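In structure tokens below, several structures.
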Structure I
Amino acid sequence: MYAVVAFLAGLFANDWIAGASILTLVVGIRLVSTGDRLFVLPMAFTFHWLQTSLGVMYLGFLGRAVPTVELSDYRPMVLVGLGCCLALAAGVRLGLMLRKAPDPTEERPGFAFSFGLLIALYVGTVVLQGSLATLAPEYPTLRQIIVTFDTARLGILFLILRRLCSPQPRWGLLALVVSLEIVLGITGFFAGFREPVVLAVLAVLEIFDRRNKRHWLAIAVGAVAAVMLGLLWMSIRTEYRKEYVEVDKFQSSRSARVERIGSLTSAFINSESTDLWRATDTLVDRLWTVYYPALALARVPRVLPHTNGAIVGAALVHIVTPRVFFPSKAELPSDSEEVRKYSGVHVAGRETNTSIAFGYAPEAYIDFGIPLMFVPVFGFGVAVGFLYGLFRHMIWHRELFVAFATVTFWLTVYLFERSWATMLGVSLGFMVYLGVPVVLLDRFLLVRYEKHTRESADLMFAEPDRHQA
């Protein structure tokens with residue numbers, strides 16, 4: 001059935017790669033599905049796949065060609081990207097199989113915190129978010145720890161969204177919290193509005209009922225919001241960032257940034273249809289991250305030789321020498337330097353506080369060529385699947401595991417354009433600096449849970465004795 005759909009998609013798009021992309025998406029989602037009503041890995045894989053195939057779909061189904069189509073031989077890189085997606089998904093499946101899923105009938109504590117405590121923690125993390133972002137550059141030896149713990153805020157946010165979805169969805173409050181997060185995200189320097197929408201969709205998917213029209217509507221609203229926010233950001237980011245950097249007190253005044261975003265949004269809404277299509281083209285070209293990798297594939301090994309594992313090897317050495325223990329460790333070369341060398345394009349770099357992403361796929365190709373390049377990708381997938389299964393066994397509170405897994409594995413898997421050094425470093429940082437504290441917290445709460453369970457059982461058995469007396 002899926003093969004037929006992929007074949008028809010290829011015919012409609014007049015491009016067999018479009019059909020192959022659809023088939024890769026379907027197969028990949030099935031491979032990374034965890035069977036525990038958590039959809040973080042399938043959603044992260046989908047976004048990962050999107051960055052390899054979006055331009056092909058856009059050209060095939062809408063007939064619009066973005067600059068990458070015109071300026072590069074993109075097709076070989078798309079196929080390499082799809083191969084990486086399949087290797088990653090197959091590795092995740094094997095990793096999941098290495099740890100048997102917990103027995104779903106076994107009783108496990110559901111909630112770890114009261115809703116009131118979650119609200120208090122959320123408000124505190126919102127207040128501290130700006131301070132942590134300011135501290136990170138000033139303390140480079142603690143940067144990874146600070147950044148990782150800052151992402152714990154997203155876990156608290158997800159727990160709140162999850163509580164608002166179950167047992168009875170409170171759609172108004174859910175929309176209010178997500179809207180607040182979107183405002184906080186879009187008034188920063190980067191596109192920080194994406195994660196709240198993703199987390200809201202994941203919270204709804206956990207309770208999703210195919211027969212419930214409201215659930216379908218919620219998913220549709222989330223998808224439309226993500227697209228519209230992306231278009232808005234691509235239309236206003238250049239002017240907004242210029243003012244963010246150049247205007248005095250703009251960075252320190254949230255109200256000024258909100259006001260400016262409001263005026264830019266109003267201008268975007270009233271823009272011409274040609275401007276909307278131009279923003280759509282820009283968004284597609286930005287998400288479809290194959291331009292520089294395609295140039296690199298054309299130059300290696302014709303102009304530059306394969307490096308025989310030098311890039312992946314350096315990334316492995318980097319992650320086993322954490323800066324907290326090796327403060328004198330040299331900084332990694334900028335991704336832009338790699339792009340300049342292997343793509344032959346002089347892109348912006350550290351001299352302008354810019355880094356142009358290259359991605360793990362072209363790095364693996366530069367290191368090993370085809371087909372050996374897919375081996376480290378498969379190995380990374382095995383590690384991801386195994387760690388998912390490991391933490392699913394170790395974290396006994398369902399709520400704690402759901403929050404940890406959703407934030408950690410989304411941020412670990414979703415980016416196709418991330419370099420090996422960054423991908424491995426970010427992943428290890430989450431597992432160590434976030435995973436270990438969550439496991440310890442789970443053990444502490446489990447002791448309290450078991451104590452409360454024993455006390456309740458003692459009271460229940462003691463009650464008949466008092467009646468008999």
Structure II
Amino acid sequence: MCGIFGIFNYQDAAATTALGLHALQHRGQEAAGIVSFDGASFYAHKDMGHVGDIFGTEDVIKKLKGRSALGHVRYSTSGEKFVRNTQPLYAHLDFGGIGLAHNGNLTNAIQLRKELVLSGAIFQSTSDTEVILHLIAKSQEKTLEDRVVEALNRVVGAYALIMILDDKMIVARDPHGVRPLVMGELDGAAIFASESIALDIIGAKLVRDVKPGEIITISQGETKSFFPFPKVPPRLDIFEYIYFSRPDSILEGKPIYDVRLNIGRELARECLDLDHNVDVIVPVPDSGVPAALGYAKETGVPFDYGIIRNHYVGRTFIEPTAQIRNLGVKLKHNPNASVLKGKSVVLVDDSIVRGTTSRKIVEMVRNAGAKEIHFRVACPPTAWPCFYGIDTPNRKELLSASHTPDEICKTIGADSLKFLSVDGMYRAIGEESRNNETPQYEDSVYTGDYPVPLIDYEDGSLDEQLSLLQEAG
């Protein structure tokens with residue numbers, strides 16, 4: 001998962017973009033970059049690390065001249081972890097310069113890359129995003145918009161794109177709308193971002209979501225919207241509601257925080273026959289807090305902070321190595337023994353992936369004196385890998401792929417365990433249930449139902465092909 005931000009025709013474009021990227025930092029902590037345009041030249045700065053470290057000095061921002069800019073925060077789902085893969089990507093083509101920022105993952109990138117290399121293309125990165133640049137460059141269509149459409153008709157997968165060119169900005173969202181993208185406005189300037197929180201931080205107005213399959217072009221005094229792709233059912237990634245988006249963002253008109261409260265309420269309703277004589281509802285901070293609050297509101301059992309988080313450590317879910325993830329549990333969390341000692345505790349967390357963190361959390365709470373630990377998970381079992389832009393482990397590393405809930409309960413050392421049902425997850429978002437014929441959301445990590453063809457993974461097992469993609473980019 002990555003975060004993208006773009007602004008067109010605004011006096012402090014680069015500085016505003018840096019602020020927007022700060023708000024999107026949770027979507028990627030590996031690297032960040034900004035490309036700007038001043039009407040004559042493009043300027044770029046990108047590096048490994050956090051936004052504040054890369055763009056925290058006035059000298060850097062001053063070098064990014066112009067009234068248009070786009071930015072990107074990255075954690076890699078394809079391509080190696082090098083500066084050359086940091087976005088936005090920039091190229092000078094026959095029609096002029098182009099900067100491109102991409103959130104998502106292409107599932108036919110390997111196939112297209114091989115085809116492009118055989119035709120003479122020279123790649124400067126191992127990112128799947130560069131495939132889109134080459135397709136635009138090779139197009140023989142007369143207009144830039146038609147070149148972009150032709151290129152995107154070749155790619156398969158999930159994408160939200162922002163491009164800046166010599167005289168315009170172009171944004172696009174894949175036909176299923178798997179990855180989010182919103183449109184905002186600030187003093188007449190058009191803004192696009194992965195989440196609405198990036199608009200809030202700069203005082204911009206949220207206009208609307210970019211629609212699935214929509215392409216929008218912004219030029220001086222003109223905005224055009226069109227839908228050049230065959231219409232398919234929208235399938236926004238439900239994981240945005242469960243975990244990835246910030247709780248203070250708004251997605252499809254729904255406040256993420258409210259949805260996560262509803263998730264906790266639904267989970268509590270599904271656990272009514274299990275939670276007898278429970279003393280306290282404790283979240284695994286921070287991502288488990290809204291669901292735990294909803295759980296407490298539904299049951300009437302007191303909510304309290306039985307685990308204290310150190311906020312100066314990043315999210316272990318997107319850290320690059322298993323060693324850091326393991327150390328991260330001790331660095332990030334400490335038990336609040338006065339809340340836990342002698343109590344029957346319901347622990348609410350957003351998910352169980354490998355189970356390593358959950359096991360250590362349970363052990364930590366047990367050692368702090370908890371009498372009983374009932375683990376509640378605010379989503380269904382994560383049993384399948386994601387191929388659309390979230391760096392989940394391959395299937396053999398997912399605990400729910402090979403263990404029943406009872407087996408997982410024993411593995412993590414809890415006294416009981418309950419996952420939210422798939423239909424409960426959908427009810428929390430406002431649906432009656434999941435439509436199994438035409439699912440309303442992209443939920444493949446829970447159901448194994450992949451809406452977009454996995455072309456690069458058709459030969460051999462999904463796990464083996466995922467490893468090849470991550471190695472080859």
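FYI, it's all coordinate maths here, none of it is from the lab. Please read these numbers as outputs of a predicted model, since none were measured by experiment. Cβ atoms are built from the backbone, for glycine too; each structure is taken alone.
Looking across I, II, the calculation of Cα extents along the principal axes in Å that yields 70, 49, 41 traces back to II.
If distance in nm of label points 7 Å out along Cα→Cβ at positions 60 and 372 is computed to be 5.2, which of I, II is the source? Structure of origin is II. If FRET efficiency 1/(1 + (r/R0)^6) of positions 228 and 364 (r between Cβ atoms, R0 = 30 Å, to 0.05) is calculated from each of I, II, which structure is the one that comes out at 0.05? The structure behind it is II. If relative contact order in percent (Cα under 8 Å, 6 or more apart) comes out at 26 when worked out from the coordinates, which of I, II was used? Answer by label: I.
Work out which structure the value -24000 belongs to, where helix-only ellipticity at 222 nm (-39500 (n - 2.57) for each DSSP H run of 4 or more, over all residues; to 500) was derived from one of I, II.
Details: I: -24000; II: -8500.
This figure was derived from I.
Comparing FRET efficiency 1/(1 + (r/R0)^6) of positions 36 and 428 (r between Cβ atoms, R0 = 35 Å, to 0.05) across structures I, II, the highest figure is found for I.
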